[in-house]
1. Relative contact order in percent (Cα under 8 Å, 6 or more apart) computed as 37: which structure among P, Q?
2. Please state which of the structures P, Q yields 0 when helix-only ellipticity at 222 nm (-39500 (n - 2.57) for each DSSP H run of 4 or more, over all residues; to 500) is computed from it.
3. For structures P, Q, which has the highest computed value of distance in nm of label points 7 Å out along Cα→Cβ at positions 20 and 148?
4. Given a value of 0.90 for FRET efficiency 1/(1 + (r/R0)^6) of positions 52 and 108 (r between Cβ atoms, R0 = 30 Å, to 0.05), calculated from one of P, Q, which structure does it belong to?
5. When distance in nm of label points 7 Å out along Cα→Cβ at positions 100 and 172 is calculated for each of the structures P, Q, which structure yields the highest value?
6. To which of P, Q does the computed value 0.98 (Rg/Rh (Cα atoms, Kirkwood Rh)) belong?
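No lab work stands behind these numbers, since they all come straight from the coordinates. Everything numeric here is computed off the predicted structure, so don't read it as measured data. Cβ atoms are built from the backbone, for glycine too; each structure is taken alone.
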Structure P
Amino acid sequence: MPDVYTLRYRSHIKIDELLSWNQNRKVNWGGSWQDPFAPDGVSEHLHELLYLIDDMPEGRKLTVTRNHGYLYTNSLDVIETVSNLEYTLSQEIRQVDLAPAGTMKLKNPKYAYRTYFKNQRLRHEDKERLAEFLKTQPEVRTGPGFNDFLENWNNYHYVQQNHFVDHNDLGVITMLQLVCPIKIKKTLELISDK
């Protein structure tokens, strides 16, 4: 929708100010045959959309760029109302199923938990002890990036926040911290995504 960014301020006065400012700065100096002025009715459409958004139930969020707006909501009625507006140029509707907090959905999880590490630097000897420990644990799977870090980057000692291990027993976390002082970011329960 043209100039939908003016809704960012949630103010009818601001919509008029921004549209007026845009109109005054658009000058065709003879270099373009394109009409630099906004189509008719944009102001009325923006005000109508702002009234509509203000009347929506809680649990909605509008993010905007120049001529694109993204409306996030849990209400199907709101989605239907906005998609029936004749002045929105294109629409794409997506539905997302959220996983419960503290879980991660995978197609076929083979482990019960995934533990991520914080960004941190390990001493050389701590990294070697950690690599040896994880090699001897068949019930622990190291993520591909973490595995590459442990096996191929001998002189690199910085653990990234996307490094992880998969495991079935929460006692593995205690064992990791006994082997070396590695900081844990979070542990998520892995659940099956139908």
Structure Q
Amino acid sequence: MAIDDNRYYEILYGFYVDDWQNFWGSITSSPTSHKMLDTGYVDNGCSTTDYSVASVVNIFLYPFYIKSVYFIEGVIKGQITLGTSGATSLVASYRVALCKTNSDLSTDVEIATTDWVTVNDTLHWDAGLGIGDEIVYPFWIDCWEEYKLTENDRLYLKVEVSNVGPTILYHTNAGNTIDLKVEVPMRGV
């Protein structure tokens, strides 16, 4: 990466807003339409949900138009946080993908992915205390062939987990606890 590339990283945080939904492209089913990506968290007083079942596909939509033409190129990086609830669980593997959708309801494109990352981590549940283990998985996705975003595109992050037991994906709305984050390398035309 050279300085003259004028690349910057758009940092987006994932959270779940209970009383706001987005219906855009193929992202039209509840509860995925409640899951958002934004450049900051919303007020702590807003009604939010701290976690979702991790064994289903979780989609976090950046609900705004790109408004210009950009290129994604470089290393997409971030982190996801998993935990257990009610019993010990095993996280076998996970997959994170940065995707785009646009106003054409049939157009969804996977820009880049981690592919399946095998971890085989056991998350223990303490029934006496009523708490379970949490684990943060960082990820890095190579995206060295530039990928064009147009003014009608919207970004979303897809998180998939292969697990045994009650594994949860955290997406707490709190700036002091970053559960889900993605940094997207972008440059203008």
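1. Among P, Q, the structure yielding 37 for relative contact order in percent (Cα under 8 Å, 6 or more apart) is Q.
2. That value comes from structure Q.
3. By distance in nm of label points 7 Å out along Cα→Cβ at positions 20 and 148, the leading structure of P, Q is P.
4. Values: P: 0.10; Q: 0.90.
Working through the options, I get structure Q.
5. By distance in nm of label points 7 Å out along Cα→Cβ at positions 100 and 172, the leading structure of P, Q is Q.
6. Numbers: P: 1.23; Q: 0.98.
Attributed to the structure labelled Q.
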